[in-house]
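Enquirer: Right after this note come the structures.
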Structure 1
Amino acid sequence: MIWDRVEAYNKGRDPERLALKYKKMSADALAFFRGTAHLFYEDWPADKALVRAPAAWLCGDLHLENFGTYRADNRLTYFDCNDFDEGCLGPATWDLARLLVSVAIECDEREYKAKDARALCLRVTAAYAEALGNGKPRWTEEETSTGIIRELFVGLESRTPVKYLNSRTVLEKRKRRINVENGKALPATAEDKAAVRAFFDKHTEFRCVDVARRIAGNGSLGVPRFVALAEDPERNPFLLDMKQAQTPAPLRYGVPPVQPKWKNDAERIVGAQGLVLAMPPAFLQAVVFGGTGWVLRELLPSEDRVDVAGATDAAFREYASTLGAVTAWGQLRASGRKGAANGDVLVEWRVPAERLVEFALDYGRQVLRDWKVFREVADSRTAPVGR
């Protein structure tokens, strides 16, 4: 039963945030797909056309809503994939297929005819294949962006660091603390606060002012995660995200190539991100906290993502096609690194477009069926979900 598979995968997570995850997953099929990457890899078919693909560095959880703008360590802003919790070395088809499934699900939400959904998936695949065939990894920044991605960049111009900080924190008796009443964070225990502060004192040049449990994303909700309000040596306040790294779903259920030797899963996440992105996010680093690997980085606001559901049909189609090219650029950028196929292999690879689209449309329908079953069970439970 689909509920049992989801429960088994999420066993041991923070019940309060896991309940929030299940509530999000019940809302619509795309949210369900976002929260169940493990099902995708459990269900991946043993199909030669899909499995026999060049090895590439992947996001591992690619979908329409896993892209956005971020500030890089060179202080410039870029648009790219922004979640590498499931990042690993794998068949190049994995990321493209997940992206196509999310496109198929959104097409169903928009009540597209079957032929129109298929046409858009083929268009996305063609954009990916063309970018891969050109062999030149590019990147997207404000000057090169178009459509709703351009609008995303323009929207950032009105948000200053101070405005963003004020949206996530409150001042009480002239002291700033993290806002835990805005749905973005939950209070942390005194023990957790003390542990995070001790970590900052010992391993960074920053002073930790306040700590809360962070609420963000979908798939990782319930995984140990904090937002830390910190100050640099000049007493300038800023926010950092700390998240415990987990074994990625592709390596639990998929059949990937042999992976490099990482010290821990945090090293894997940071390593994959560094290979795929044109520039790494600000403050991105793998750290050891409480004896396990954690990813530390500057807090990325959720507002820096495209509102896919609110986009017009024309804007959605253009956006989906652009993501196909962005996916190819990342794979090209990481080609030849740490076990990935070299650039020439990717350029010459004949992308199995028809088979990929067929799989995406079929699996999209399966996700819809699974989501409806999950929602019915979730709605029937009287106790808090996840308890």
Structure 2
Amino acid sequence: MKKLGFGLMRLPREGTDASSPVKIDAAAKMADEFIKNGFTYFDTAAPYHSGQSEGVFREAVAKRYPRDAYTITDKLSLFMIKDEKDIPGFFEKQLNTLGVDYIDIYLIHALDKESFARAEKMHAFDFVNKLKADGKVKHIGFSFHDKAEVLDEILTAHPEMEYVQLQINYLDWESEKVQSRLCYETAVKHGKPVLVMEPVKGGSLVNVPETVERMFKSYAPDMSVASWAIRFAASLENVVMVLSGMSNDEQIADNISYMKDFTPLSDEQIKIVLTAAEVIRNNITIPCTDCRYCVDDCPKKINIPGCFSVYNSMKREDKKGSYDAAAEYEKVTRGRGKAGDCIKCGRCEKHCPQTIPVKKFLEDISRELD
């Protein structure tokens, strides 16, 4: 199987709001191009696109292709489930929404130390093991957002898990918070193949400082900035799949161009990438990946990722003097709460895989832009 997976988390939408309807015809066209070029792997979850993603997969892929033409990964999102007795119904609804009889890879979604304890209490591992025994899923695992020591604890307790989905990108490779390298090495130690999420860190490794873009283009003028991030993750020996949350035909075409016949990065290219990471770290203000887990539960309906994006662009060196932050801020807050409307309930911070101090940054943004 080719190493590029289609993440169904950032599909084209009818409007700019996160809950806007997904353009199913556009998504189907993208899926067609993906499959035509020999790629088969799709990844989704119940909360993506405010609950639309699984249904879009059914319409764009499951209804239009034979079952052996694709691989679908979905997730047991325990944070959407209040009681253990509701887990079987949650899974059956997923099968129906996806339009499939079985799921190829089923992951317990977004484990960290706290949610791991809840998963144990709700017997989630027993549940996914039974699904596999019954043939309703082919393979099992979990996606993960925490420190390497917690990952080691989970894999020691559950060696039957077949896959681990990790956030791996060159910016987080040596991060003390995300610990991409340490988590990857932990998965290797336990002999678990790795699925990669956030290889371009929510797009932040596409819109890089000008100095980084020049660095990449001087070495390989025809390669996109995004290609360096995806190829870095795909070059890791124990990585079997790298997800890309593709949003348009151009991204599909670009990813296919270098992943159809993938060549791992050389040692020299890896050095360039890690040097780029240092430059970016000195320019980025808020390490948001636009996963939007923080948005739906916000009582003031603040577009937190949108606010963060404007703030990062405003602070980035290469945007000084040429970026109309006020105008962009007006766009992302139109019809929604502003940063200053935050009541500091903390729900957003509980949902954030990047452990961003959201309340503090919203205060900073409010001081400058409200």
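Enquirer: So if we calculate relative contact order in percent (Cα under 8 Å, 6 or more apart) for every structure here (1, 2), which label has the highest result?
Expert: Once relative contact order in percent (Cα under 8 Å, 6 or more apart) is tallied for 1, 2, the winner is 1.
Enquirer: Same structure, new question: For which of 1, 2 does helix-only ellipticity at 222 nm (-39500 (n - 2.57) for each DSSP H run of 4 or more, over all residues; to 500), calculated from the coordinates, equal -14500?
Expert: 1
Enquirer: Computing distance in nm of label points 7 Å out along Cα→Cβ at positions 10 and 66 for each of 1, 2, which one ends up highest?
Expert: Top value of distance in nm of label points 7 Å out along Cα→Cβ at positions 10 and 66, among 1, 2, belongs to structure 2.
Enquirer: Which one of 1, 2 has distance in nm of label points 7 Å out along Cα→Cβ at positions 18 and 314, as calculated from the coordinates, equal to 4.7?
Expert: Only structure 1 yields this read-out.
Enquirer: Here's another thing I want to ask about it. For FRET efficiency 1/(1 + (r/R0)^6) of positions 266 and 346 (r between Cβ atoms, R0 = 25 Å, to 0.05), the calculated result is 0.05, so let me know which of 1, 2 that is.
Expert: It was calculated from structure 2.
Enquirer: Now for a separate question. Using the calculated result 1.25 for Cα Rg over 2.2 N^0.38 Å, for residues 258-305 alone, pick out the matching structure from 1, 2.
Expert: It was calculated from structure 1.
Enquirer: I've got another one for you. Taking 0.70 as the value of FRET efficiency 1/(1 + (r/R0)^6) of positions 122 and 154 (r between Cβ atoms, R0 = 35 Å, to 0.05) derived from one of the structures shown (1, 2), identify that structure.
Expert: Computing FRET efficiency 1/(1 + (r/R0)^6) of positions 122 and 154 (r between Cβ atoms, R0 = 35 Å, to 0.05) on every structure in 1, 2 gives 0.70 only for 1.
Rule-based calculations on the coordinates, nothing more; no lab input. This is a predicted model, so every value here is computed, not measured. Cβ atoms are built from the backbone, for glycine too; each structure is taken alone.
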